[in-house]
Structure I
Amino acid sequence: MLVRPLLAAAAAAALLAGAASANDGFAGITAAGLEFGKTDAVAMVSEDLRIGIDQIRVDYVFRNESAADVSGTVAFPMPPILVGTFIHAPTIMTPGDLDKANPLDFTATVDGKPVAVATDRRAYLLKYEEPADPEAPYVPPPPSAEYDAPGEDVTDILSGMGIPLSLDPETVMQALDKLTDEQVKILKDKGLAERDTYDNGPEMRWMIGWSVGIRHHWDQTFPAGAEVRISHTYDAFPNGGLFYWYDWTKPSEDWPSDPNADDKAKYCIDEGTGRAIKAALPSDPEAGGAHPGTAFNIQYVLTTAKTWKGPIGTFRLTLDKGKPENVLSVCMDGLTKSGPTSFTVEKTNYTPDKDLDILVVTADPAFKE
């Protein structure tokens, strides 16, 4: 009986949905740049990446530096998404978004013309590993790690039982409700699913332990010595949640350590940005004078650029915080204000060595009644 992995997956789902320094989070989806089978011929001449709370757009210029045409598959991958995440946490995505074949409305053009994009969907079961310190806080792996090790492919098991590879848990649970006792036992023994016996209500009647990975892709030829322009756009649905900023300066009886220390390290929040967050959020006397708001935690996997030849010739990143009164923080040297809500940095011969973690703090609620 593999109850523990399912319980661990459920707990991880709840934690993955939480924003930094928050105890009430909402779930979203991480995405990335384009991948290509490792090539020594096709270089990324330029990448113009624009990331906002609601949409992400990327414009690339590629050049085949060899004397022969190069053909292969260009792919836009999404890290495997734990279906149980959307049971244990709210999301700004609708059930219709989660049920769509193309949940992010991904579109692409090649040299200005729309390209027909195929979509693959697979289900994976991550191997549960006992943490070295069971008492330590759970730290999720970086999204890029999930590309390399998504887990055991269990697509055929689920499809053979008529279970759709949907991200919408209700769609999945309706299929699970129809299974025979024998099929339920197979899933339970495998660590894939079991009935929730904790009386959490009809919307939480199953514990689901598998993830769904979605990959959009198309075949592309890069002519010898020529440049190819590829652009793609998709909707952004970042993780986030309640956010509290504490006016902490030194240890006290109530706060022996800085409650925002993890945020400051992860998002490189300096003193000026901290003052801006404090000014943007109202003070709550009932929360010890903390300043509550909403955090959007946007992750973007930059390191997929390493599948192309050499460094990125010219890399331009524009981040948009949505409203002038919102506050943005990210670990990226050279970022300067380029508009009322935007910040831009440009780098040459750039090889990303880590992925982006972007924090946008707003006084606006994520969910409006």
Structure II
Amino acid sequence: MASRLIVVKVGTNGITSEGKLDELEMENLACQIAAATKQGDKVVLVTSGAVAAGIAELEIPPKPKDVTFQQAAAATGQSVLMAKYRELFKKFDLKVAQILLTAEDLSNRKSYVHTCDVLGLLLKIGVVPIINENDVVSVDELMRTEGYRINFSDNDILSVLVAGAVCADLVIILSDVEGLYTADPSQPGAELIKSVDTITAELKNSLNGKSKLGRGGIQSKIKAAEIATSCGIAVVIANSRRKNVILDILAGKDVGTYFKPQSRMTAVKRWIAYGAAVKGQIHVNEGAKKAILEGSSLLPVGVVRVVGSFSVGDVISIVDETGTEFAKGNPNFSSAELNLIKGLQVSEVHTKLGADKPKEIIEHRNIHLFEEEK
């Protein structure tokens, strides 16, 4: 069997019990990953649980609405969590590496590529990368300016962004439910949905529910599945406490809910579409929108307004005259430069900024159209 690259995400409820780390469940997780590795697969583990581990270590009551408390708990719990993972994986002769990521790490193209390189090397030498959001510095309100929008807010989304970055074959999202149900699984008559070909608006609107200890609920998991499948990566949502759940999924057994992958995007478009935070907006006229939708690049003459502060290479949203966002892109100019050249012809741009500047504000290969997600 050819080697597969698998991203496994485990939620807080999957590795904690009664408010502290559940060592038996963590060992079960490590055992399955070790077995998958032994049969030739490569596994990246995205784990929650740092905040819960920190609260247990500090022995003080949780304060879920206190951001500073949550960060202090995460800072305390990260070392506890990693120490336990290191101890458990060592039983199976596997080394682990901790990688803490923020939205900004994935938004910067150089940092994003470097993270991919590091993950690739770790997997090549047989180390299990263990990834978590860097809760200590990941505050949504930080670095927020007009037009700024972060790219992830929980480990469900982070897991599929990592999967897209490393071109994974499969994402396994382990939760405290068996998968996706036709209704709230606690209600009579709710049935497990075995397979989803396409994630529709109707499906997303029918969902509700959130875990008690973690931030991600079923809506977050469906959004994660939508991102991954749009990038050409299959997803399975399953119960973390089901015996041999990972190995059974890898063996092709009927476990959880399977989400069918769509056509795979190029690496750059995956990053633009999902990996990077949006740092600002470019508003364009109707002619520019029509040209972009037909496959053209964005030229200065089509820009009518620039919102936010961004640099060359950041990802921005592209908005039409009605205020509707229809694409994202990776511009060749900073916001300051764009404010000088918006609405100008290419010849006028060269007069203002120099002949060495590109003629395109954003090349079409660096534009992701939201219609492409459908």
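None of the figures in this text is laboratory data; all of them are computed from the coordinates on show. All of these numbers come straight from a predicted model, not from anything done at the bench. Cβ atoms are built from the backbone, for glycine too; each structure is taken alone.
From I, II, which structure was percent of Cα pairs over 18 Å apart, for residues 104-159 alone = 60 calculated on?
I
Taking 28 as the value of relative contact order in percent (Cα under 8 Å, 6 or more apart) derived from one of the structures shown (I, II), identify that structure.
The correct label is I.
One of I, II was used to compute helix-only ellipticity at 222 nm (-39500 (n - 2.57) for each DSSP H run of 4 or more, over all residues; to 500), and the answer was -5000. Which one was it?
I
Suppose mean count of other Cβ atoms within 10 Å over residues 56-63 works out to 13.0; of I, II, which structure was it derived from?
II
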